[in-house]
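Next come the structures, one after another.
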Structure P
């Protein structure tokens, strides 16, 4: 009986030794958690930069269209090889 208890105690010690000092133990887990946190920070920075660039692209695309529309309707500007036709709805009545 004493031999079995001693063998079980030895197995428990071996399991704990593997847990604390083995390749897949606590130190490795802490190292991987730190690496994960660093990667999350890098990903968040990249995500913010991508959102900023997408907003800039959107502003540029919409901004040019708005400028062109304003120039056409308010200032009567036309592109090359275009013919401007204006209808006067007050005279048609």
Structure Q
């Protein structure tokens, strides 16, 4: 999970962690980015490489002309966007 934009924060039954032999790790990305900007940039580059190679395909909800940026922000504010909203120059 990344972030909790709205609603209830999900509750994880901890017995599942024990039974499945899993681990839960919490990360505050903003703190990591400030503490180690070089690694943060490297992680971002690796992520964009995965996208460029087609191994990761973010869902694009809509692509709108830049002139409709206000409408795009309104859609985001109303939580009507599922995935990425792309502004095209």
Structure R
């Protein structure tokens, strides 16, 4: 499966990483490294994470990582996964 990172996800990830880096740059780098591992592993078990509570579509899932929600959509027809967004669980955008 191909992984597509949406523009919204990329923008919000950058904001998240900048916010984390204010306290500690290495923490920001580790956050991105571990998140990339999780995202790159999604094609192995695309339905592993819960159905999204923000959408009423069984193909949209919520990956939770360090108090952040990463929404992604599974498209079996295109054999792809689109990473839609990332946000702090307490502050959805």
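Calculating FRET efficiency 1/(1 + (r/R0)^6) of positions 22 and 70 (r between Cβ atoms, R0 = 41 Å, to 0.05) for structures P, Q, R picks out R as the one with the greatest value. Computing FRET efficiency 1/(1 + (r/R0)^6) of positions 46 and 78 (r between Cβ atoms, R0 = 30 Å, to 0.05) across structures P, Q, R gives 0.35 for structure Q. Work out which structure the value 3, 10, 12, 14, 17, 22, 16, 5, 2, 1, 0 belongs to, where P(r) over Cα pairs in 5 Å bins from 0, in percent was derived from one of P, Q, R. Corresponding structure: Q.
Rule-based calculations on the coordinates, nothing more; no lab input. As the structure is a prediction and not an experimental result, all values here were calculated from the model. Cβ atoms are built from the backbone, for glycine too; each structure is taken alone.
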